[in-house]
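Some structures to go through are shown next.
Derivation of every value follows stated rules applied to the coordinates shown; laboratory data play no part. Being a predicted model, the structure only gives us computed values, none of them experimental. Cβ atoms are built from the backbone, for glycine too; each structure is taken alone.
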Structure I
Amino acid sequence: MKAKTLLIAAAALAAGVMHSQAQVYSQNIVGYVNVPLTNSSGYTLISNPLDFDGTGTNNTIYTSVGTNLPAGSIVEAWTGTSFKLSTLSGGVWSSASNVNVQKAVQPGSGFFLYVPTPTNVTFVGNVITGTNTYPVVAGYQVVSFNSPVAGRIEEDLGYQPTIGDVAEVWTGSTFKLHTFNGGVSWSGGGDPTLNVGAALFLNSFSNTNWTKILNVQ
């Protein structure tokens with residue numbers, strides 16, 4: 001796998017945290033990522049690139065997206081056939097405990113975020129490092145890289161496509177389709193790129209796994 005660039009916007013990093021009294025040493029990287037929400041449609045297909053507590057599974061809409069967005073902001077979580085909406089009103093997200101909403105805000109997944117006026121969303125948390133495997137099921141799902149890393153999904157980020165896979169990249173108003181034809185060939189503009197904090201729709205031809213690797217030296 002080619003070298004990846006770790007992009008943490010205005011990162012506040014803390015590495016090599018040592019608990020010397022207990023003779024236990026741990027290393028983590030924490031920081032924050034600002035994702036601009038400036039699409040004229042109000043809709044951005046984004047992902048949570050940081051993890052709340054290091055487990056990769058305990059993020060909520062409050063710990064990830066937060067409540068500092070304009071009232072009327074909407075998270076649209078893909079259920080597999082439609083969208084589950086969660087709306088911000090009075091500092092409270094509706095349907096915050098819905099299983100689809102909870103899944104959408106975990107690193108490696110993604111969701112549409114609608115805002116009535118242009119703003120930024122700030123994600124805060126831990127960078128997931130090491131080797132992590134995420135299931136990809138046949139059919140449509142929203143996927144992303146599970147850490148703040150940008151790159152082409154096959155060449156840089158480790159996705160192993162199957163012939164017939166279609167990656168749908170949101171342009172701000174419509175989807176641009178990239179279809180895998182085998183070898184290193186993607187029609188529709190080549191190997192699709194994911195930016196930090198972005199997600200895409202993937203129509204997988206078959207069940208597979210996406211092994212995501214980030215080693216920090």
Structure II
Amino acid sequence: MAKDVGNIMIAETILLIGAILGWRFMDSWVFLITTVVIVCLMILTLYFFRDPDRVIPAGKGLVVSPADGRIVRVEESVSLPMYMVPAKMVAIFLSLGDVHINRVPISGRVVSLEYSPGCYRPAFTHHSSECNEQQLIGIKGAMGKVYIKQIAGMVARRIVCRLRVGDRIRRGERFGMIKFGSRIELFLPSSVMLKVSEGDRVRGGESVIGVSHDV
């Protein structure tokens with residue numbers, strides 16, 4: 001993620017330097033507007049890519065939120081091909097103002113990665129889960145398999161996932177992001193007791209989504 005920020009900031013800095021060097025060839029109002037726009041873009045870039053530290057809760061069987069945002073859907077029983085029995089699902093919508101760094105919900109090992117291209121419908125609609133560009137991540141931990149689905153939104157055009165099959169990961173670790181508004185869905189074993197409801201605000205790596213007493 002730091003590399004992405006660095007590349008964007010370098011490009012914006014070059015634009016700013018170019019504007020400053022070329023001020024003699026521009027009207028004063030053109031120079032002023034150009035400089036203000038570039039500086040605002042630099043501030044927005046730093047704001048969007050902010051990566052605050054989080055206090056990761058300790059304890060057995062905890063599932064933490066993979067992202068900041070608002071919970072827009074909770075289902076206690078969904079039938080999915082990757083689960084032999086009904087699973088539980090929590091969907092989180094990330095607005096432009098939310099921190100967009102994604103974090104690992106449980107400790108375990110990455111067992112699958114499946115990328116699917118698609119369209120870019122608004123991420124707050126439930127239909128986006130079926131048709132939008134997405135990355136499905138499978139993690140096997142002490143409570144069983146947990147799946148994370150990164151879903152691109154109407155503005156988001158790039159999903160970043162740093163994980164590889166076989167990686168050993170820990171609860172709360174950063175693993176990627178979805179740029180400029182998006183959605184994340186978390187699929188959990190039926191044994192997990194959910195601790196959130198629709199409308200709740202959650203913080204990635206910090207808010208407890210559910211607890212499994214089978215661990």
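A compact table of results
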item: Mean count of other Cβ atoms within 10 Å over residues 45-52 from the coordinates reads 26.6; which among I, II; result: I
item: Which of I, II yields 1.02 [Cα Rg over 2.2 N^0.38 Å, calculated]; result: I
item: Answer label among I, II for the case where mean count of other Cβ atoms within 10 Å over residues 29-36, calculated from the coordinates, equals 18.1; result: I
item: Parent structure of the calculated result -7000, given that helix-only ellipticity at 222 nm (-39500 (n - 2.57) for each DSSP H run of 4 or more, over all residues; to 500) is the read-out and I, II the choices; result: II
item: Among I, II, structure where distance in nm of label points 7 Å out along Cα→Cβ at positions 61 and 133 as derived comes to 4.0; result: II
